[in-house]
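No value in this document is a laboratory result; all are computed from the given coordinates. Everything numeric here is computed off the predicted structure, so don't read it as measured data. Cβ atoms are built from the backbone, for glycine too; each structure is taken alone.
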Structure P
Amino acid sequence: MTIKESDFRKIDLNLLIAFAVLFREQSVSLAADKLHLGQPAVSGSLARLREMFDDPLFIRSGHRMQPTARATELHTELMPLLEQLQSALFQQAEFHPASAKATITIGMTDWVEMWLMPQLLPALRAQAPGVRLNIVASDPFTDAQRLEGGDLDMAISVANQSARWMERELLTPMEFVTLWHPTQLQLAAPLSAEVYAAQQHVLVSYREATSSHIDTVLARQNLKREINYTTPHFSALPGLLSMMPMLATVPQGLCENWQKTWGLCSSPVPLDIAPLEVALLWHQRHNSDAALMWVRGFIKRMLR
């Protein structure tokens, strides 16, 4: 249905509220008391209502004002609409996870998905079986743009950009670790900076870069490593390490599973590298989205 704006030019929502109270109280003085208005103001509202609907609406009978047939008809039609409007304007939508149906689009890198989703998805399914997560590949350099543009409802990201519209909530700090396969490299942990730099390395880069902050830190110690493979996918690393004598430096969240599954060895990174900050990002326009805010809280609880 298309709304005709011209039909509403004479409509004042306050008049409809006055009508509802007059119908209930059947008295100008009682209605004025309920509305916290003077009797002349309510009498003026009744006069405007009569003009608007071209009907007396209420006929005085003794001490009461009896509604006309037109007033009864209007009351039957208007009250559900006023109640719905009141609910839409003033009542926060409730979210019931056991019965809710919702789809949430979340951007994340492949390493975040590999680290987080195997534990989060079964728990989410148990509590909110109707909530569907639509995971979209993203990276820290584009998360803000995609959130602002509406491509993503939320991002789980290490991005440190800020914007006035952006909400950011830290989930966990994440250290780096260095991994290798023992059949390819016979190294003793913990690695020294010199041993670390002497190996060949594989680098994950979202921007086709051939170096990272680690290389800057190494250079300060007059050290240099050789990077002989770059990829935008963390998921490629375990297979590569099992076949090639290389090191990979990755977020610690990947370490335990990859060691169990692929038999990799690990060492702390022998450099002064600040940990990542894994955070939830979303646009302020979603602060009133009950489903999204519930999922946000659920993820936070999972990572405590």
Structure Q
Amino acid sequence: MREKNITEVTDFSNTEWRGLISESVKFSKNLTRKPSLLKNKRVGLVFDSNSLRTRLSFETAAYLLGGSSYFIDVHSVTHEQDGSKRESYEDIIETLDRMVDCYVLRDYSRDMYEIFLRKSSPPFINGFCAKGHPSQALADLSVITSKVGTTKDLQYVAVGPDSGSGVLESFIYGVLLLGEGITIITPSGKFEGKNHDFTDQVKKLEKLHGGSLRTTKEVSKTIKQADVLYVDEWWENNKNFLKKTMGKYRVDKNFLKTSKDSLAILHCLPAHHGREITEDVIMGEQSIIFDQAEFKTYAAMSMLAYLALPGAKN
């Protein structure tokens, strides 16, 4: 396996990113292209939080590439039934390192994430550790390629919170890595970024590839120009985040009244019907949301295939 961790979209070059998108689209057309690529390889999914699409997509991807996957529920191996501490993260990871060939990690606490960062063998893929979701961004741009027909010269728009979004930030990086521009709609017209280096990364990508990030609080004029609209979940790592209402930034018929018929609407899911997006939009003709979910498997296959390339180095 390639000795390289995949923590964020910015870990890839422009050429690598385009290649990953191309591979994802190819897998969408032929699931059995590389049935033995992961033969005798073991993928460990280490998750401390709920997951439907990310977990299932990587389990399915490992199987379709000829490998095996193992799911490790972090809480069940770190705590006894009475809630007391059972084993340290370091001991768990040292044990797993001897039993798997690569990892997919979801760690909202980021405690295990920091330990995984210290090494690159076996490599790990960030499966959304509260910040960054590279396989999601790959699925997003791959489904756009498939359904819209291109990723070039499109007007990309996203709507989300001022305070940043790990999912949206990965999508922004992915768009900028292709040399394209994107506009983020937020209530204040500002977007801080959850990652401490978000602004620096954006400036670097803009300089290298010629794309641009713009922020606004204007809905109607922005949506009128949009070819792609990414609706964020407005997720926060606290139990009360669903109580927050979106006001005029909820994506509904009124929000979309100036939009093109050809607009492609994305949402990473889970979606909270009636909160950040209405059910009629989710199920409407402009939505490619469930195609997007399907493409998570193809994106997972593409990323695992990237790590499995024989003889590859950092």
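For structures P, Q, which has the highest computed value of percent of Cα pairs over 27 Å apart, for residues 128-287 alone? Don't skip to the answer; put the middle values down first.
Working: P: 33; Q: 15.
Largest calculated value belongs to P.
One of P, Q was used to compute mean count of other Cβ atoms within 10 Å over residues 64-71, and the answer was 15.6. Which one was it?
Numbers: P: 15.6; Q: 18.2.
It traces back to P.
Relative contact order in percent (Cα under 8 Å, 6 or more apart) was computed and gave 23; which structure, P, Q, did it come from?
It was calculated from structure Q.
Among P, Q, considering only distance in nm of label points 7 Å out along Cα→Cβ at positions 24 and 192, which has the greatest calculated value?
The structure with the largest value is P.
Using distance in nm of label points 7 Å out along Cα→Cβ at positions 40 and 56 for the comparison, can you identify which of P, Q gives the largest number?
Top value of distance in nm of label points 7 Å out along Cα→Cβ at positions 40 and 56 goes to structure Q.
Given 195 as the derived value for volume of the Cα convex hull per residue in Å³, which of the supplied structures P, Q does it correspond to?
P
With P(r) over Cα pairs in 5 Å bins from 0, in percent, for residues 32-95 alone coming out at 4, 16, 21, 18, 16, 13, 7, 3, 1, 0, pick the structure among P, Q it was computed from.
Q
Compare distance in nm of label points 7 Å out along Cα→Cβ at positions 136 and 176 across structures P, Q and report the one with the greatest value.
Evaluating distance in nm of label points 7 Å out along Cα→Cβ at positions 136 and 176 on every structure, the highest lands on P.
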